[in-house]
Structure I
């Protein structure tokens, strides 16, 4: 079923070319800022950081959380977490240093940083560092639950392992699949679903004709 969902979504929506960013570091910043935020807000924050020549680990690491919060249009706590991440990032040797690290060890270290949960850590690993880890988020849980694929109580690591095993740890497919789920849950499988025209209607036991 996991493969069928991917096949149908990819046939309908095509390649998503994610993550929308100009650098690996920008992906990492976006992943942190995206927590509990709409993507439009993340784009605005990234743009403002760029306008202030502040989208660099050195500047963020040495800027007050209050100023970062102003630039990134976010709360002080999230700005402080971004600052802490950038300090850690530089201590590790920046991008080149992270690329040399073992995936499991790197994931464990990311999870020790304030404000970085499993979803953010895996987003950084998959999209910025091209590691074969699958991202589990609320969009996936909602979609898979409605398709009858999960009961909704599964742990993050349980869903992650099953999906990775089924898709055989393929970085390109992981990237594309997660992006397609984000696209589909924005277009059709919303909190209040729009089932008319859904490319998964033949797989969905909860099909209805909302509009």
Structure II
């Protein structure tokens, strides 16, 4: 007898009410973390905080990982927005200014929900690689601008190797240090570190 492995897929919300339910569930996770801490996250608590039945929650999220994946997707959208807005606003700015503002925005996005970000990162570990790749693409476009031809091919390649990894490490590191240091200190140190590197060329 052939056995079939049952797979569960998240039901995609197609109507406004369904989308509202999904939004309520995702926002409820943050509420549970604030009230009870990260160790207390259960589907029952999330459903209670969202004001929906556990059955309704399972219609859209078969397990906690599905919830964390959806939270990660929402976080990715926030990161893309920061990158897009900074790239547009600093299109003609020096690399130092662009990099500083980019780091500022990315640190803010990550530190705003530091505890939740740690949980999501553990559930979706491949997110760090995707973030680094997005940064590589962004810096590649910025360095190819006409006003950045002051850098040689070798210098550009070196910066494309270092900057995405440096920014990713500093931004994600800010999440862990947010409890020990103030956001302003973490952000200013991250900006200073990246700008010192850029100014070395």
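Coordinate-derived values only; no laboratory data. The model shown is predicted, which means the values in this text are computed figures rather than measured ones. Cβ atoms are built from the backbone, for glycine too; each structure is taken alone.
Structure notes:
- Answer label among I, II for the case where FRET efficiency 1/(1 + (r/R0)^6) of positions 94 and 126 (r between Cβ atoms, R0 = 25 Å, to 0.05), calculated from the coordinates, equals 0.15: II
- Structure responsible for -17000, with helix-only ellipticity at 222 nm (-39500 (n - 2.57) for each DSSP H run of 4 or more, over all residues; to 500) calculated and labels I, II on offer: I
- Origin of the derived value 2.3 (distance in nm of label points 7 Å out along Cα→Cβ at positions 54 and 182; candidates I, II): I
- Looking at Kirkwood radius over Cα pairs in Å over structures I, II, structure II comes out largest.
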